[in-house]
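So, here come the structures, one by one.
No lab work stands behind these numbers, since they all come straight from the coordinates. Computed from a predicted structure; not experimentally measured. Cβ atoms are built from the backbone, for glycine too; each structure is taken alone.
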Structure 1
Amino acid sequence: MKKGIIALVVVVIVLVGFVVFIQNVNVNRLGAQQYYVQITQDGKKMEDKSDSGQKYVYYEYTLKGFDSNGKEKDLTFTAGKELRKNAYLRIYVKGNEVSSYQEVQASELPEQAKQKLEGAGK
């Protein structure tokens, strides 16, 4: 009986831990390379239709990104809205595809990437 209760408690703890992990971790960012970009131009407005026929609009961006060592890579990604000009983004790349992004402050940029981005803006 005691072993059954202990096993049940362990299973519940594992399940709760899994739920907390899934809610707080973006799996699109796991194992991805990180690059940094600055939004310097308007996104290209794109329109498409869903399978149900509903129109939706998104914006495509193609920018030069830099990793923490200053290595350059051309990145193309989409956003559901126009992104704020001059904003810095951390771009997550898996293979050759952008899997996710998030806005960061200039103070969060690695030094090498920051220098390259400042030089590219001139």
Structure 2
Amino acid sequence: MSVYDEIGGATTMKAVVTVFYERVVADPELETWFRDVDMTRLRAHQRAFLTAALGGPEMFSGRSLEAAHAGLEITGDAFDAVVEHLTVSLHDLGVPDDVVGSVRARLEASRGEIVTVAVA
């Protein structure tokens, strides 16, 4: 069974992405990165990405993480805050701690493709 299936599939994934972005755009340290962004499109993109990353049935055909985040000047602190918002969202929706830890590890492995600013 995939992590995607373990956490409840599409229903849970949709809820996680919704709660996650509510937290992210409400965070004063992160909201500037999401200003003027089509959030409906971004939510759909994030659901597809996370579904594929967690072993679900959806094929992710978007840009690479590096290309998608190029030029955004994302700091390590911002990356950490986004990871924290996602893992808290997963936890709050009942995803088991070991699965949340697995997701956190997968996200941490992508740090080098997303963070482009060494100092906050």
Per relative contact order in percent (Cα under 8 Å, 6 or more apart), the highest-valued of structures 1, 2
2
For distance in nm of label points 7 Å out along Cα→Cβ at positions 6 and 110 computed as 4.6, the structure of 1, 2 it came from:
1
Using mean count of other Cβ atoms within 10 Å over residues 62-69 as the calculated read-out, with 12.5 as its value, let me know the right label among 1, 2.
2
1, 2: which one has distance in nm of label points 7 Å out along Cα→Cβ at positions 70 and 102, as calculated, at 2.7?
1
Computing helix-only ellipticity at 222 nm (-39500 (n - 2.57) for each DSSP H run of 4 or more, over all residues; to 500) for each of 1, 2, the value -9000 comes from structure 1
To which of 1, 2 does the computed value 56 (percent of Cα pairs over 20 Å apart) belong?
1
